[in-house]
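Computed from the coordinates by the stated procedures, all read-outs in this text should not be read as laboratory data. As the structure is a prediction and not an experimental result, all values here were calculated from the model. Cβ atoms are built from the backbone, for glycine too; each structure is taken alone.
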Structure P
Amino acid sequence: MYNRPIVPQDFIVPEILETPEFIIKPLTINHLIKDFDAVMSSVEHLQGLMNSDDQWPIGLTIEENLIDLGWHQREFTLRHSFAYTVLSMDHEKCLGCCYIYPAAKKNYDVEVFYWIRMEYLYSGLEDRLGKVVRVWLKKDWPFSKILFPGRD
């Protein structure tokens, strides 16, 4: 989908971020079942979160999700975008995701989206994930102008 790397060739892309509450790792096809479960359990929360005109994930099938995860994994290896899964500390449950895409708006390096399973929204976990992601991007990534659509 994207046609250019968004980080310098010599930049070492972070592979894992551990916090006391969750682990952030690259999203791959190996996360298919856990990711699909998280997405399907959070359909209402996810509608329009990535794009106000988008109805995703309504009607998403597991096969379509596999295609999406394969695309995310390939984009990661090409350094064109970066998708991460947010896992429970025991790696057994996908709690949500985080996506780093090239910015659609001029004067920004990237735009970042993140979400947590609907069942954890009341706990404030999505807000805590957002804070962690913002610090992580500032500390460990080469971006100076980051957009958080729908959140800033």
Structure Q
Amino acid sequence: MSDYLLIISGVVLIIAGVGGCFLPILPGPPLSFIAIVLLHLSKFGQFSAMTLILLGGLAVIVTIIDFAIPAWGTKKYGGSQYGVRGAAIGIIAGLFLSPIGIIIGPLLGAFIGEMMFKNDVRYALRAAVGSFIGFLTGVGLKFAASTIMTFMFFRELIRYF
């Protein structure tokens, strides 16, 4: 019975991990890694110690990089933290608008954030593009890491059955 609870919890965390790649509120790769660990603790999956260390390291590194990349993109294009925060708010708002909202939301949010910081359209547009590029790069890295862990989770689970 406890093995099935571990599996159910793992599936929930895998889903939350992939969702967390797009929602700044949830730490995607760490949640995906915890799902891997839960599967490992059950009788349905066994990962080598090296695999667990590598996946745990990947989760930590991608999470750290995700915090640094939006700031780097914003600074490279001359923006501020207002743009980074605006992009994060924009993606949350964009989730409710449609699939295109996920793309337009961060760009528009970064633009509005930069306009609040400095009322200059040209500056805000340039900084918003940098913030947007940095934000999407972070999302892409998190999604890639979580996708790898999702694949490994289900490959190992299916192998048992």
Task: Highest-scoring label, criterion being FRET efficiency 1/(1 + (r/R0)^6) of positions 35 and 131 (r between Cβ atoms, R0 = 25 Å, to 0.05), among P, Q - done: P
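Identify the structure, out of P, Q, from whose coordinates P(r) over Cα pairs in 10 Å bins from 0, in percent was calculated to give 11, 43, 39, 8, 0. Please report the intermediate quantities before stating the final value.
Numbers: P: 11, 43, 39, 8, 0; Q: 12, 35, 26, 17, 8, 2, 0.
The read-out was computed on structure P.
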TODO: Could you figure out which one of P, Q the value 1.00 for FRET efficiency 1/(1 + (r/R0)^6) of positions 19 and 115 (r between Cβ atoms, R0 = 35 Å, to 0.05) was computed from?
DONE: P
- [ ] Out of P, Q, choose the structure whose coordinates give helix-only ellipticity at 222 nm (-39500 (n - 2.57) for each DSSP H run of 4 or more, over all residues; to 500) equal to -29500 when calculated.
- [x] Q
